[in-house]
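Novice: Below, each structure is written out as structure tokens.
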Structure 1
Amino acid sequence: MKYTIIVCLGFFLLHFSASAQSKKLTIEDCVLKGKNILAPEKINQPQWIEGRTALVYSRKLNGVDCLIKYDWRKKPSQVSWTVGKLNQAFRRLKLDTLTKLPNVIRTGMDGFVFFNNNNLIKYDYRFDSITFHLTLDKKAENMDVAKYTTHVAYTVDNNLFVLMNNGTVQPISNDGNAGLVYGKSVHRDEYGISKGTYWSPKGNLLAYYRMDQSMVTDYPIMDLDEHPAKEHNIKYPMAGMKSHEVKVGVYNTATQKSVYLKINGPADQYLTNIAWSNDERNVFVVVLNRATDHLWLNEYDANTGDFVKTILEEQNNDWLEPTILIQFLPNNNNLFVWQSQRTGHNHLYLYDLNGTMQKELTHGDWDVINVSGISFGKNKIYFTGTTTSPLDQQICCVDATTGEMQQLTKDKGIHSLYLNEYTGDYLDVFSSYQIPKVVSIYDRRGKLRSNILLAENPLKDYKLGQTKIFNITAADNKTALYCRMILPPNFDSTKKYPCITYTYNGPHVQLVTNGWLNGADLWFHYLAQEGFIVFTVDGRGSGNRGFDFEKCIHRQLGTCEIADQMKGNDYLRHLKYIDTARLGIHGWSFGGFMTTSLMTRTPGKYKVGVCGGPVIDWSYYEVMYTERYMDTPAENPEGYKKSALTNYIDNLRGKLLMIHGTSDDVVVWQQSLMYIKKCVEKDKPIDYFVYPGHLHNVQGKDRIHLLQKITDYFKQNL
């Protein structure tokens, strides 16, 4: 692989140097083209056909969107379908035709399954025909298709149903309402939860969430499109307040009955990481206490709901954050892979159902990022990890039998992995700071079999400034922090430039990588083009550096993060080409909290700040996120007081623009309104702008207005 990438690198460098590079970016380019035309070409929804050697994915061929089946072992290796070709089968059955390529749910030996409007379709690619379709309720949401039976779980409003593969509907609940919700995500999508239903391996049983939120305080979101405006209430449990109560049910499609797992403990604990045994007999749930310092991996009988046993438990004085389901070895009902940060980094462990650790599968000062799968027969676990650098993600595999680990890739950059569990072939989707995208197929021995995409540089005609990646030392005087600096085109080191720091510095987010553009948004290059230097530092508390790197934020959000951002500020002030009188800071969400913190808790260090959707007071943020890092306001009054930004308004110097969406249901509008109210009371000047009807961020065409607003503010004041 290394040789192949070197060849590609030469190709891309040629394009960087040989093209005219005379075009200038516009904000419209960044917003409307940044995710498509000016982003590297990619393949979409890649998945291996189960039990076969072929891969299915979608991409453009000769400018036309195509669904492609590719098998490097056969000739011809590629077969493709356009929307027009697929629609021929739809017209024969007088079904609604497609307007774009479908999102394929899964592929089998004889076809692929997808939704079109409220129809579930199975398209047989051998005969170009539709061999199966089901029609769902027009109000159906949260559709979840069982792998082998093709039963469909779905919700209508807050009730849960199953559409059987024979077309009959089985209602699981009928009492759902605003306070009682079935089959939807719970715990505000924290702890790896993104849905509310979980089919058993054979598709006969369905585990699902039942959430009682009747005890949670209503929070008003104003619908400004109504005349007059109307109040729309959501359930928003703020830190220290009453939280919702969750149960896990198991529905049997044969008996048409549910049982609820008999889970002991307080009603407001978290029920996470729902998984099934391979034989469908048992359900596994990671139970996490509300204090998030103690978890139990529990086993339950799927037929009766009875508690079987606690397999293992973990405790941590800071917090625990289970986000990954246990994964059983293929055809094995006893051995499973468990992920834990117990050593300070996320690693893999092999356990049996008696709770005995069989092997520590990975270890070291790096993190396992994502497990792609386990190969059948070989029991090799394939994953990506930061084995060579926190800026990179490499493909690795570890043998569950011998414990031997291999790093399969070497090149600096971001590798994503898609494993064919039956053959051991894998797809490597790779990008680096100089290589837009290379998508390659390797066999189980790690031999390159095909490059199915070598994306051209989409920015080859644009004049971009140089990007520098380097590190500085954190405020603890020992930890390396990675930085990115984007210089203006035609940079002249004898001149002085204004500098904007873009910050987030919160959990689970990494801004600086060795991926394409080093992780930078295209708008940053627009700002550089307009004469700004754009700087970012990932301080302690940010993602993909291990638990030890992150935990300094515990009970004191904003403290070590500010200290590390100040190390970045100090670095900038020592550069001769930085105008230290013209330093700006910008961030959104946690980055908005950081921007406001830096403007007021380190007054005078930045002349101008722009913050969006900021958390002002953590006691007004939701339970699941806030209490993990801060404990409750009653348990940590000093931490909440120290981080509450209304306490520092007197320190505000320079210009600060605060932005919020009026329908924000993540960081509620009240947060910034409280701050503005206090500024008025204290006669402190501040600029404020709202985006009516927008949620936690400003998307769509209105994002052009947002970025222009921020750009103009920095131009006017820096």
Structure 2
Amino acid sequence: MMGPGAARPGGTGPARGHSGQAAHRGDPARRAQPELRVQMLRPLTLGTAGHIDHGKTTLVKALTGRDTDRLKEEKERGISIELGFAELVLPSGRRLSVVDVPGHERFVKTMVAGATGIDLFLLVVAADDGVMPQTREHLRIIELLDVPLGVVALTKIDMVDRELAELARTDVEEFLASTRYAHSPVVMVSAVTGEGLPELLAALEEVGGKVPERAAYPATRMPVDRVFSLKGIGTVVTGTLWSGSVTAEDSVTILPAGRGRSGAGREVRVRSVQVHDKDVLAAVGGQRVALNLTGVDRDEVRRGQWVVKDPVIGPTYLADVRLQLLSDVAEPLPRVSRARADHGTAELLVKVVLTDCETLAPGDTCYAQLRFEEPALVYPGDHFILRSLTPVTTIGGGRVIDPAPRKHGTGVKWRERLRALEEGRPEEVARILLEEAFPFPFTRRGLENSPYLWRSSPEEIEAALDRLLKTGEAVVAGQASGGDVKIFAGSKLQVLREAALAALKTRAESNPLDPYLTVGDLRRELTKGKDSPALEVALEELQRTGEVLRSEHGLRCKAALAVADAGGGVVERLLKEFSPAVSPEGGAGGVPRAETASVSQAAAAVGLEVREAQKIVDALVKQGRLVRVSEDLYYPPTRLEALVGFLAARMEAAGQLTLAEARDLLGTSRKYAQALLEHMDSEGLTLRVGDARRLRRRRR
């Protein structure tokens, strides 16, 4: 046993609809035994709400038999200070995980911590008090968190007469009429006498059956609401698993990094998993969970952090959001303000910057950027509550759109981008992700699992990607690990392809003697020297279509001219200086001539500066019209072939050849003989053994 309230079925993801189908859609809860109807009922989390001393904890005890006030101070003061947990089994067998929250205004942040992750609410209003300030604030918070449905319990009817109870009921119904919960059932109960409890259970049964399914959400994460240690067990953390699944022996990460620690977070191992004090093989999204962690001490984890498996988004200091200001707020929100943001189980100080208006009027919504004073772990679709610094009261809330933006202000560009991420079809969102990742790719699996596509079903995402690939707005280029494919933004890849071809054409026009550019040259010119997988893809495509040719010298466009014979035949005249006056085989006794001009000698012969002559020689080498044998020795290919063939034939006949013998056979100096033999070594034709060379293989 890990301790009271350690685990409970229920809860939602960060936005209405988030599922436990993390990575991926194989939720263990969906594999229940069909013959047992009770196992087919989805577990839900029920959160209480209401003013202090309206009987929430007493009602929960009457329904579940469990007192959720754990602390000595709670017992002494008769109020809830911390979150309490209990299991409620409905007549149908559906299990509700009840999260009992404190009602005192000082503990609103604790109430928010309990309300994030619930599927339905139980609003408790005392018949002798009616609707009170925290009743209103709690329901506003529930509404901002997008909890879809709930039930109202009008408690303490044993303390008032029937007429006063009916007046209280009317008061509640009038209050509900001003909210999205106007049609929520109101049930009059007494936790002391038991009156109305069967009707309340029936109402919870009916409303629980109407709670919408949580959409698939490709992430496993749980906000930590309690941390404690048990002798012989170690560190235990509890929370509502927003999405995904966790099993024993899983590696998980605590995010953001704990106080006094640097880096992205602490990786730890899950020793065991419990749901409601019972060991389970796996906990899934929507359940109250207790995790026994190994590799971390109790004081290294705190409420407000997250347990995450395979993080797809890291902690951030910025988040673009849709912000709503409550209608009963006294003043408009200025363009820049400071506030508290309650998200998950964390309370964060933030600077709020409106990004599409100068002021936000009460009751209105707009795009804004939250700039956190410490790292926060927020995902697309997450809800948050905004509270003023002083006096501390709820003023609004909203939903995260982008957890990894840049700092920005107002402007059509940003509004359109946020609109697309918030409301766009899946192919529109996928197109944005591809374009912003460029020049890097997404894998198909990475796109299908992107948290930015949390509003779409797997089938919708798959169909959207197929449409983008069909229209060329997305391009598959290359294999990723595990049989996956890499996908690039089609429009940007086309622009890069055209830019690369244009750069090669410009090079050919400006320097026809040397039309080559290396990949490094193109990277410096087109991507400012940054790594660009897309550039390689673009170049491979240009080679495949034949528009670009590649050799050991680099890349050139197919239309590039060969080495031009410009300046009155200067190139051809320079080339002749490296050829003998007679044919290569026309030396004495049929021995090819080994001597060749140096660059400086050739330059002087044709009237060029040595530097200019060297440029032409280098271009001729790239074109394959000269071969560089040593630092200043160049031969035309046919002549070099004759020299190599001559030496190879003699070497084959004699079995080996020394440098001195090669020099004598060629009738030349040591300089030329040595350069030719070393060239044959470098080409893999010969093997040096002591002072001699032998053929590695027979020449054909």
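Novice: By the measure Cα Rg over 2.2 N^0.38 Å, tell me the structure among 1, 2 with the highest figure.
Specialist: Working: 1: 0.99; 2: 1.44.
Structure 2 gives the largest value of Cα Rg over 2.2 N^0.38 Å among 1, 2.
Novice: Which of 1, 2 yields -9500 for helix-only ellipticity at 222 nm (-39500 (n - 2.57) for each DSSP H run of 4 or more, over all residues; to 500), as computed?
Specialist: Working through the options, I get structure 2.
Read-outs throughout are calculated quantities, based only on the coordinates presented, and are distinct from any laboratory measurement. On a predicted model such as this, the values are computed, not experimentally measured, just so you know.
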